[in-house]
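Down below are the structures I want you to see.
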Structure 1
Amino acid sequence: MSRTKVIGMLGGMSWESSAEYYRLANEIVRARLGGLHSARIVLASVDFAEIERLQAISHWEEAARLLAGIAKELEVAGADLLILCTNTMHEVADQVQAAVSIPLLHLVDVTAAAVIRAGMGTIGLLGTAFTMEQDFYRNRLAGHGLRVLVPEEDDRAEVHRVIYDELCQGIVREESRAVYRAVIGRLVESGAEGVVLGCTEIELLISDADSPIPLFPTTRLHVEAAVDAALEGVDMPAAKGDHTRQAPTLAG
């Protein structure tokens, strides 16, 4: 069997979501290759308090330099491809990509591809205030031909509060799940055909059972794309009666 590529994970934003990235990557590789197989990963985890401080004072260039430096370390450590285990910090994805020679799999592009495959044109977006209100995320989705809806101001504030005050600290509350369900309901009323869970921690709180329309869990989609890329060219175990199965190829 050809060796799988090494996935470089730049995480810690928060570590709860990065733990999901690590778990999912290993589960997906085991499901595809079977036996004792697991993902080849190098993981760098930052101190999220430092990143959150830079977010709060809008020092995005300083945050970009910090993450770009860590991305270089992941490349030196043997990573063949790179993923940022965070939605919000894709604000600086271009600077991170420019610092390394290995490809960065952009979470928003992966998510947009999933929405388009589902045949949808209008999508709701939940995430941090930075993700919902700044251009970097909405415009990239729009660049794929999608119409993006975000909650009203009060709803955005509450969605953001739950992420930082609860989910990033490992707190999952039923009351907050009810809040998110209500926000999704209002997005549906505004015309959303599906909802992008544009913060990795939201998947700790919300599942398909909480929404009347399809959800697009960015963490799982991102990890699946990373595994697709890592297994490209690897001989896959043949299903019974099928000796031609190959690893899927990452689109684009």
Structure 2
Amino acid sequence: MLTYLRNAILGISALSASLFTAGVRSAELGDFYNLGQRPAETAVRAGFITLNAPRYQGSDAQKTSLVPGIFLQASNGLFADPFNGVGYVFEPAGKLIYGVRTNIETGRSVEDALPGFDKIKTRLNPGVFANYTLNEQLTLKSALRGGLGDAGDGGLLNLGASYKLYNANFVSVNLNASVKFGSSGYMQSYFGVTPAQSAASGLAAYQPAAGLAMAQVGLTGGFPISREIYIFSSLSIQRLMGDAASSPIAKKKTQPAAFVGAVYSF
């Protein structure tokens, strides 16, 4: 039953994210839920994203990809897109927005992994989220996720905030900051070096503890160029922290990422 449920969720998630994840390596798509309250009418959009990101967490090389995506936000609370995942947002409780969702974590592919390290397969991260709006400019965000798959013990806790620098006439610019905490399983999967991996790669064996894994700051923005077409972009810097930064596989502790995309509303 669990295998059937996992495959069903993965199939639904792939509708909006499989093509997108083909261009991304070792990343958790959509750390936070960013769609806000339910829309009055269901919205379906199609678009593309050009992304430049590290090949894996700690990599000293970047990769650029151009990939399409499908974006759905329903008036009944259902949503599905590459960034926010597939899930359900409940009716807001005052300034609090919360719900359940599953994201796709893209793992670490063979060509991007270090010599002597096995592939980390794509997996699902089911979990919960909650955002609290303090005022018109500042929103606090959180997301707690587990994992289904070969590395199913990889729990993640994301805490962050978004500040609106500008928001008028459908043009927005936001300043974002966040920190990410990983379980022992997550830290071992992405930053640990087992004895077998040590023997194959020549790196020292390493077993990181659960805790703070990284911090990130960035700017996001968006603007319409017509009634149907909306352009969005992001520029961010991520810094590995704690045991993640001390890992033998962390060739570069500070890593940039950027994307620009467009969606067409039907």
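Assuming 44, 32, 25 is Cα extents along the principal axes in Å, for residues 96-223 alone as calculated from a single structure, say which of 1, 2 it is.
Source structure: 1.
1, 2: which one has relative contact order in percent (Cα under 8 Å, 6 or more apart), as calculated, at 23? It traces back to 1. Given a value of 35, 25, 18 for Cα extents along the principal axes in Å, for residues 128-191 alone, point me to the structure among 1, 2 it was derived from. Derived from the structure labelled 1.
So FRET efficiency 1/(1 + (r/R0)^6) of positions 32 and 72 (r between Cβ atoms, R0 = 25 Å, to 0.05), computed for just one structure, reads 0.90; which one of 1, 2 is that? Structure of origin is 2. One of 1, 2 was used to compute helix-only ellipticity at 222 nm (-39500 (n - 2.57) for each DSSP H run of 4 or more, over all residues; to 500), and the answer was -4500. Which one was it? Of the structures listed, the value fits 2.
Taken together, the values in this text are just the output of simple stated rules run on the coordinates, not laboratory data. Worth saying up front: this structure is predicted, and the values here are computed from it rather than measured. Cβ atoms are built from the backbone, for glycine too; each structure is taken alone.
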